[in-house]
Structure P
């Protein structure tokens with residue numbers, strides 16, 4: 001997959017002011033409404049034990065291709081992994097390494113990691129119908145987190161799946177134990193400069209929970225990246241959840257990125 005909007009390809013040589021200005025342009029170009037080429041109900045995870053190279057069968061040809069994206073780091077290099085699934089089966093896995101030319105700066109993650117991610121997408125033989133990215137989408141100071149930046153640049157539906165809340169305000173307190181499937185709207189607040197206060201920019205989504213009353217698992221922070229609404233982004237993550245906190249695409253991408261990092265470290 002090559003960039004559809006090359007003017008949005010992350011350029012780490014830009015000044016911070018220029019990066020933030022580019023993010024505002026990306027947010028303006030982003031579509032935070034559903035423009036998916038499939039019905040979320042067609043997603044299935046029953047076959048999640050299949051491995052790369054297994055044949056999922058002819059009956060799955062119409063099942064959407066869902067990709068997961070995650071990153072790892074080796075010194076000043078970013079290692080990106082993209083894993084593509086259909087009906088729970090891994091049909092393709094690619095990795096790429098690129099310089100992480102700037103340090104971690106909250107809100108500017110795409111300029112640190114975007115080069116490696118786009119390099120991985122260039123290697124794909126399959127074009128995913130939707131991409132789940134480890135990072136924020138619309139839940140971002142300028143509504144242009146990593147998932148939005150990648151989604152708009154490639155013009156592919158994307159969802160941001162983050163572990164922590166970057167900005168915004170939960171509609172109800174998250175200081176309680178949520179049940180599996182429960183979601184809490186995240187509204188724009190004063191930290192989100194490009195959205196009206198109260199706009200729903202994503203959800204805290206509970207994908208897994210302990211049975212014990214003394215332990216709890218925090219929810220994921222899910223937001224639309226591009227061509228997906230906030231509600232559908234939450235639906236997609238819940239549809240792709242299995243026995244783990246992370247949805248299967250990003251869980252497998254996390255493992256693939258760690259394995260690729262180990263290979264880079266050992267020079268394999």
Structure Q
């Protein structure tokens with residue numbers, strides 16, 4: 001009985017340790033990808049369409065553009081993140097929150113000015129008569145920040161995701177280091193890692209699709225609030241939308257499975273040890 005308890009104790013620690021290592025790796029992996037395809041974006045330039053990739057810390061360009069064609073060589077590929085924002089802007093959708101990938105968090109070169117995040121939205125300040133107020137120092141209209149609070153909250157979550165991961169990692173370490181306690185919650189919370197992403201991703205897609213009032217509803221007449229494609233194929237205006245999990249999501253699922261097994265093995269180990277007494 002003691003040997004069995006020891007075997008399960010080793011197993012739960014091993015599974016939890018592997019899950020912890022995968023948690024570190026998955027933080028740097030793309031979790032999901034979304035692409036828009038249309039005749040106006042030819043396959044020769046956009047083999048995968050206008051594609052962006054989601055990580056736990058932000059949203060990234062998913063295109064290599066003409067780099068993907070062996071017969072053509074260029075130094076840079078297409079910036080599909082910028083293209084996606086341009087398309088979204090056309091239908092009145094707010095800019096994509098890029099998280100840690102934002103230019104704000106990139107080191108400024110000499111002579112460069114401080115910039116605001118790409119998702120910030122500004123309006124001109126007006127007087128009681130509806131006329132724009134001019135800043136006497138610059139000669140330009142004064143601007144006011146009208147960025148929706150949800151976008152700022154979403155950005156905070158993405159930017160601080162490293163600390164969230166660190167906290168979840170500490171929980172796993174405590175779970176490993178306390179073999180005599182039934183602290184399964186310390187492993188269960190980190191195990192839900194892929195589902196945290198799914199919730200945030202799906203809710204954000206819903207939010208973006210139901211807030212098309214960036215500039216009066218966009219240029220497309222008749223575009224109503226909608227749920228963007230989160231999985232599979234869909235269609236918005238003349239664009240076909242495609243969205244699927246990427247390899248990082250399956251690694252996150254492995255973390256979920258490994259920690260569930262770790263919880264079961266730990267319970268078995270404690271049960272066998274208590275029965276012996």
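A compact table of results
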{"read-out": "Among P, Q, which structure scores highest (criterion: distance in nm of label points 7 Å out along Cα→Cβ at positions 145 and 209)", "value": "Q"}
{"read-out": "Label whose coordinates, when distance in nm of label points 7 Å out along Cα→Cβ at positions 153 and 185 is calculated, return 3.2 (choices P, Q)", "value": "P"}
{"read-out": "Value -0.29, -0.46, -1.07, calculated as log10 I(q)/I(0) by the Debye sum over Cα atoms at q = 0.08, 0.10, 0.15 Å⁻¹, assigned to which of P, Q", "value": "P"}
{"read-out": "Which of P, Q yields -8000 [helix-only ellipticity at 222 nm (-39500 (n - 2.57) for each DSSP H run of 4 or more, over all residues; to 500), calculated]", "value": "P"}
{"read-out": "Structure (P, Q) behind the derived value 30 of relative contact order in percent (Cα under 8 Å, 6 or more apart)", "value": "Q"}
{"read-out": "Distance in nm of label points 7 Å out along Cα→Cβ at positions 121 and 249 - structure with the largest value, from P, Q", "value": "Q"}
{"read-out": "Percent of Cα pairs over 17 Å apart, for residues 129-192 alone derived as 65 - corresponding label from P, Q", "value": "Q"}
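Quick note: the coordinates plus some simple rules give every number you see, no bench work behind them. In this text the structure is predicted, and so the values were computed from the model without any measurement. Cβ atoms are built from the backbone, for glycine too; each structure is taken alone.
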